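Rule-based calculations on the coordinates, nothing more; no lab input. In this text the structure is predicted, and so the values were computed from the model without any measurement. Cβ atoms are built from the backbone, for glycine too; each structure is taken alone.
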Structure P
Amino acid sequence: MDRFERQVILPGFGPEGQAKLKHASVLVIGAGGLGCPALLYLAAAGVGRICVVDGDVVALSNLNRQVLFGQQDLGKNKAHTAVRYFQEKYNDIQWKAIPEFITVENAQELIFHYDVVVDGSDNFPTRYLVNDACVLLKKTLVFGAIHQHEGQVSVFNQGPGSCNYRDLYPKPPAANEIPNCAETGVLGVVPGIIGSLMALEVIKVLSGLGQPLTNRVLYFNSLNSQSYEVEIQPSVASEVPGSWSDFEQRNYELACEGIAQLNWNEAMKLMGHEVAFVDVREPGEEPPLECTGLVKVPYSILANQLGQFEEAEEILCFCQSGVRSQKAAQLLQETYPDKKIFSIRGGINALKS
């Protein structure tokens, strides 16, 4: 008995739909709360080639919603761990893990080789970056997002006349305008529902089954289990880059978060100058880092320690994964608007990889 028998017998899908999935390829950006359930159902459905992109590592707080991981995976890269999980389950799928975050430098090479892109990221810089790259490459993008008890799903850039993410949200929100789930909380089942809907949209796009959510956004509220749709149209305010040179010159972190970011190579070149390297991790977080100009000020008490940075010409903040350091940099920038202040992208996790 074929493992796809139950979907092959579906009217409108059949052997033809299954063959289309087998010969299709999907790039999943982010193996988090949305990416995990999406990956589960894309793999189970028989998509032939799947790549997972994620530079983050598994943390204990991820486990209520990132259902591919367990306590034995803490500290491991999410992309590698997810791919190993599926390689043991399905030997008929070609898997690839990219243990990096997507950036303006690698986006074109990553996205070019896949039919559909799934954006399971949880931050605005990545969403706008991925959208713009998909528009330039003419790749279909399946989008999902959650906020507390609500979620949304849509399909962008699917052929002529199709809207993209900037038609829904032309301008990035102001820094800290919308917090993430680390600040507001989330029940794990909500990204599970939205991630599953994202997988459904991918399957519909690839197989030709049904009507994908093109030029429509599906909204779901978990408190009352109600959903509704909103139609969208191309926006004159949309500012998609017109070329790859334009794309590569954009600073998505600065545009969305209000704080510029550096990678570790760029940060290390500043060592030895009048630069303060600020480790905002809490005591006991591993591994420790020792470098010239290092100042250890946990983010939890930073607001009471701002005066000690008055003499620094530049300030570089880092944490474990790059989230708290952005908040720290924003706080410092508000205090010292004339200083050059950066967050180090990816935190210590990026240095380890």
Structure Q
Amino acid sequence: MSDCVLLKPSEDRWITFISSAPQATIFHHPAWINLLAECYRYRPFVIGVCDANGDLCAGLPVVEVNSILARRRWGALPFSDHCMPLARDEAALDCLTDALVDISQHEGAPRFQVRWSLPPRPAIRPYSLYVLHTLKLDPDAAAIGRRFDRTNRQNVRTARKREVRIEFGTEHAHMRQFYDLQLQTRHRKGVPVQPRRFFDRLAEDVIGRGLGFVLLAYNSDQCIAAMVYLHWGKTLVAKYAASREDALQLRPNNLLFWEGIRWGCEHGYTLFDMGRTDLSNEGLRRFKVGWGADEVPLTYSVLYASVPQLADGRLTGAVQAIIRRSPVWVCRAAGELLYRYFA
């Protein structure tokens, strides 16, 4: 195999490669990578290796984050629950891994995080603070539904009985409705909301290209909950969810999950990705397992001296309290100004 190559995510070689890689997800797609780069002013590229014929046989999308708050760093990929290196075979994966290690050890190299488990090397430090939940899909959606636990089946029935209806959306107006709910939800939780321009570009550059949709839950004429789904290859990803607190008793989120799963079954997807969950969030973990999902440790890798640690709980709690007690515009402004540095 040749030395590693650097590619632009939009290059034909990369698009051809991910199109033939069964494990590729939306997080490998140039539409997602370029969305992160353009919205948050990151530098995107792909680290790849080629075989003797010059064909790409392994690769990993990366963005460079420059910050006044911290040293330069590379991430594969920020704001993506996971991003596995893609490789044609084990030999290609080993070659790519060795290239990543070599790059990371150059003088002045940035801190480098890969949101997946890399093959073991002395320079690679794995760590796991999260779990990943995935559900195998089948064309028979009813059979999938019978594997849900009793609580989720009951909550889906409750939502329907209480006249919650679901609408499918792909337009900017649908994403704006989601953003309004997301702002409420993040303010309620005490965390900054993503910039509105991120969701505007998500609607234009990803969903507008047929790579996702928004499901919106209504009661009467009021939008009470929404979920953003993204898809590529054979994987459907439940990426973002938001809801009104005063409508949770209608169980709209359960119906949104079920309708997303059903859509994936009907459209030939084989995996439903529910995203990462903090190890300590036992309630959310039970919720996801209740849909029949498999739970596995989600291991990340860093190519520098120390692994990230959980944030100090007291500090996190203080920040959350400040945002909750402040006007909603504080939550929004904090995200507009600082969100890119949370990568």
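Below is a table of values for the structure above.
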{"item": "Among P, Q, structure where mean count of other Cβ atoms within 10 Å over residues 116-123 as derived comes to 24.9", "result": "P"}
{"item": "Structure responsible for -9000, with helix-only ellipticity at 222 nm (-39500 (n - 2.57) for each DSSP H run of 4 or more, over all residues; to 500) calculated and labels P, Q on offer", "result": "P"}
{"item": "Which entry (P, Q) yields the derived value 3.9 for distance in nm of label points 7 Å out along Cα→Cβ at positions 76 and 140", "result": "Q"}
{"item": "When mean count of other Cβ atoms within 10 Å over residues 196-203 is computed for each of P, Q, the largest belongs to", "result": "P"}
{"item": "Top of P, Q by distance in nm of label points 7 Å out along Cα→Cβ at positions 60 and 92, largest first", "result": "P"}
{"item": "Value 23, calculated as relative contact order in percent (Cα under 8 Å, 6 or more apart), assigned to which of P, Q", "result": "Q"}
